[in-house]
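Structures incoming, each one as structure tokens.
The numbers here are math on the coordinates, done by the rules we state, and not lab data. Small disclaimer: the values here were computed from a predicted structure and weren't measured. Cβ atoms are built from the backbone, for glycine too; each structure is taken alone.
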Structure 1
Amino acid sequence: MKYYVKVLQNYATFSGRARRSEYWYFALFNVLISVVLSLVGAQMGTTMISNIYSLAVLIPGIAVAVRRMHDVGKSGWYLLIPIYNLILACTNGNSGDNEYGPDPKASA
């Protein structure tokens, strides 16, 4: 849960690097919250709740994905390549500093 909050605190920070755990825990909690809000909305007969949540986490989701690409030494534009971006998101990050910043594992 701390990674989910960390991503929300870095709401629109596209610079720097994000560890695999930060990216995937954000994705996990994002899916869980979306499912719960969809179920609640279905019981209430509306999709407005889940739509508002999806819009609220759109920018942080893109930002953490760009930082994840930076961790493996790639530009954020690699998010536009469908399968390759998933492979990069699962790949271990570069050890040590790279052009996008210091190694996040070194500071943890």
Structure 2
Amino acid sequence: MSDTVRPTNITLNRTEGQLHLEWSTGQACVYPLSHLREACPCVECRGGHHNMGMANAPQNLIQLTPARSYRVESIELVGNYALQFFWDDGHHSGIYTWEYLYHLCPQGKNE
């Protein structure tokens, strides 16, 4: 992924439980929220620092099995490089970088 790939549009659809991202590459991705919660990149969810980073990122978001259905209370931009989700289970320490989200795109990439 190029460092210049960034979302051009971010839409949270709470009714459908989805995050819609349109990327500067022209790619559009629809992420099920419960699957995104299951893929949380924080140290606690990844099981330690040694399991963090792109080398340990899930290869297929849709194949993850969410522990339950999750809702997003809110989303905040983190600088110009990531999103932080505030989940209904009180969790909010995961920082989802553009690189991570682009990698997780369920629809694949047009590169």
Structure 3
Amino acid sequence: MPIAESEIIMGPMTEYTGIRFALFMLTEYVGIVVLSALTTVLFLGGWHGPFLPGPVWTLIKIFVLAFVVIWVRVSYPRMREDQLQKLAWVGLVPLALFQLALTGVVKVL
């Protein structure tokens, strides 16, 4: 679970000021860009695309994916612990069991 800055003091970040704080916060966005790059290469076709050279397509895909992730992250409020547990038990666990059963049926057929 990510730490909510508005609910508690940000732990070790209260000790950092200036450039150390900026670098600590920047690592979160670097992680988003790295995960966007991995997702682009592994799942979105990497350098394949029409009309432009490969590296340009890769950079475009990374930028768009990172933009969407950051946009969704800042647009929606953070869920509380009890809301996340309810979502997991009521929604995600039955969905995972259904997917497991469906995979079994498809493999047998």
Original post:
For distance in nm of label points 7 Å out along Cα→Cβ at positions 70 and 94, which of 1, 2, 3 scores largest?
Top reply: 3
**OP:** Taking relative contact order in percent (Cα under 8 Å, 6 or more apart) as the quantity of interest, name the structure among 1, 2, 3 where it is greatest.
**Re:** 1
Original post:
A value of -19500 was derived for helix-only ellipticity at 222 nm (-39500 (n - 2.57) for each DSSP H run of 4 or more, over all residues; to 500); which structure in 1, 2, 3 was it taken from?
Top reply: 1
Original post:
For distance in nm of label points 7 Å out along Cα→Cβ at positions 46 and 78, which of 1, 2, 3 scores largest?
Top reply: 1
